[in-house]
Each structure stands twice: as structure tokens, then as C-alpha cells.
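A short reminder: the numbers here are calculations on the coordinates, not readings from a lab. Just so we're clear, the structure is a prediction, and the values are computed from it rather than from any experiment. Cβ atoms are built from the backbone, for glycine too; each structure is taken alone.
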Structure I
Amino acid sequence: MKDYDLHGIKKIEYILYYYKLPIVLSIIIIYIFCSLSYKLITKKNTLLSVAAINIEISNENIPKFSDEYLLNRNFSSKKYNINFYNNLISEENPNDGASYEYAYASSMKLLALMTDKTLDIVLMDKKAYQTFSNNEYLYNLYDLNLSENTTNKQDAILISSPHFSDEIYIGIIQNSRHLEEAVQYINYLINVL
């Protein structure tokens, strides 16, 4: 019996019986190809990675540190993003239980980000600044012509802002991949805060 002698449901049954595996494999391959193509087309480029250490930035103010910067630089938020790590804690009191565990996890995350060279800028309090500065994690800002309001070691900028209860320190991580963009971001923060 030839396939051209079949009509209607019999022809569909014949095709499915003999060509089921090639049809299923073709559908799977087409799905994988379309999925990968979509991910490549819609993938956002990370412009910067910023971490707030020992300072809390409210959810309402986070767009000021990310989306508004992209608008200020005329970058499309569809193509670029800023990874913002909020509420990270550095060096808590070991007698504090759950807070100590969170501080340890935050420290491990920071260390992993710095080792992977994916962290560019840190916003921190004085305690975190001393830790980062003493361990020489921060880039010397004098080389980048950012000498205004710098600390004595010239590795961070000190800012007072009504958005924060205390002064904050802004520094660039030593092994940052986005050095020029980090300088632009710090200039933006100086003007906005």
C-alpha cells in the first residue's frame, strides 16, 4: 500500500507511525534554536555592578542608582542594565546569631564577585571602607582624576547626603572591568546625591 493511496485519517496515522521520531526531533531542534535565538537577541549587557555594603538603600531609591543613570547616559534599559546588590553586610558581631550568618554569606558573595571580576563599585559605610581599604581592594582614584572629596588614601570618595543617615564612601574595586564607566557613574552619584 502506498502513501498516496491513503486519504484523511489513515494518511495522518501512516505519517505519524513511520515519521514520529523525525517529527519530534525536528520540533525539539526548532524549539531549542528559537529559544537560544531569543535569549541572544534580548540579552542585556551589564554596564556596571554596584554593591551597597552596610548601608541600606530603600527600594524606592534603587532606580536612582540604576535606571536613572542609564537615562542620564542615554543608554537603553532594553539593552543595558546595572546589577545592584543591596543590603550586603560586612563584618558583623559573631555573637549576633542570624545576623552573623547573613554577614558571612554577604562576605562570601562579595569575595566571589571580586574574584570573578564582576563587581565594579561599592557604596559603603566607614567600617566597610576601612576593611576594603586595609585589604587594598579599592582602586586609587588619583589616577582617574577623581581627587575631589577623596579619603586620605585616595581610594574612595566621601559623600554626605540626605538620602543616608551617615556619610558614605564610594570606591572602585581594584580589578574592575568597567573602569571608564565606573568613573562616569561616580561623577553621576556626586551630582545626584
Structure II
Amino acid sequence: MPAIAVPSISREELEIVEKGNIGGLSKYIFLCRADAVSVDPVVTSPSVTVDPASDFTFVDDTTEVFSKVYHTKDTGKFEAVAQGEFDSKSYKQSVSFAIPTLYSANMQLARNLLNENVIAVVKDRNGQLIQVGTKDSPAVIEEVTASSGGPATEARNIMYKITADSILPAIILEAEPQTTPTV
């Protein structure tokens, strides 16, 4: 395998002016059980862009596809942190977010995700879609914290943190994943 050269990158090539560079996530997280996917996008380095409309195949897309889950503004965050020893480095991808209330829908989601392998897709405020976890290297719920809050001004919610190990810092999707079952 040939050595990979370190590329030069200009400010113009980063497209900050054209595409923006605001932090944070949009108001929805897309979640799916990893076992519901029979084939997920083939990702080969350095290419990390896939088309979910043609690259995701579900075990039964008439019953289970991605769910679209609301989260509180300014609580969503994606991170990719290098981990491991030299010559064995990888990335720990994570997405954290909070869903308001301690009502039954949120409590049921917390229960259902607790010991489940998942695939998450987040959309940042610049419109970029990032996949965390794959069928073969699924994401897991690392932290779930329910809180009633203390004073009346404090959040009453459930905080989630989903993590996955990957050789890539991020898998970028070209379009939102399927959220409506096929009829």
C-alpha cells in the first residue's frame, strides 16, 4: 500500500464562507437498531460519503426503519476523538443530546436503547449528516442520565450519550436516512 501524503488545504477549500461553520446539531437525531439493517453503506477510506437511499438495506423496511427523535436545542453534540496506541489508532465517535421530560415516551426510549446496538445519524447546523455506528461496528448507549432538575430553572430531561469505534472520524451521508416504512 502506498504512503498517504499529507494534503495541503487552503481556507477556500474548507468552504467556510459558502457552507458555514456553526457549531451544534439540528433538532432531530435519527436512530435505528443495528439488527434492523441487513446491509449498510460500504465505506472505504478516504471516501466517507455515501447515499443512504441506495446504500442502506433493511431486514424489513415495512416494519422498521430509522426513527426521527426530537432533542432540546443546544444539547446535541458530535465528537470524534483519536484513541489507542501508536500503530493501532482509531476514533471514538460520540453523539450526546437531551430529550426533555421524564414522561413515558422518553422513559421507554431510554429503556429500549439501554442494551441495544444502534446506528445514529445526526445533522449539524450546517446541514451535514454524520453517521455514528455501523451494522458491523454498532454504536451503543454509553450514558443515560435522567434528572428532575433542582430549581425550577434547571432542565428536567434525559441526557443520552451514544458512542462507536471507527477507523474514520466521520461517515458523511448525502441525504437523510429512510424514516417512513415502505408500504
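The table that follows gives values for the structure above.
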| read-out | value |
| --- | --- |
| Structure responsible for -2000, with helix-only ellipticity at 222 nm (-39500 (n - 2.57) for each DSSP H run of 4 or more, over all residues; to 500) calculated and labels I, II on offer | II |
| Distance in nm of label points 7 Å out along Cα→Cβ at positions 133 and 165 - highest-scoring structure of I, II | I |
| Among I, II, structure where relative contact order in percent (Cα under 8 Å, 6 or more apart) as derived comes to 28 | II |
| Source structure (of I, II) for Rg/Rh (Cα atoms, Kirkwood Rh), computed value 1.31 | I |
| Structure with the greatest value (metric FRET efficiency 1/(1 + (r/R0)^6) of positions 37 and 101 (r between Cβ atoms, R0 = 30 Å, to 0.05), set I, II) | II |
| Winner on FRET efficiency 1/(1 + (r/R0)^6) of positions 109 and 157 (r between Cβ atoms, R0 = 25 Å, to 0.05) once structures I, II are ranked, highest first | II |
| Label whose coordinates, when mean count of other Cβ atoms within 10 Å over residues 29-36 is calculated, return 10.0 (choices I, II) | I |
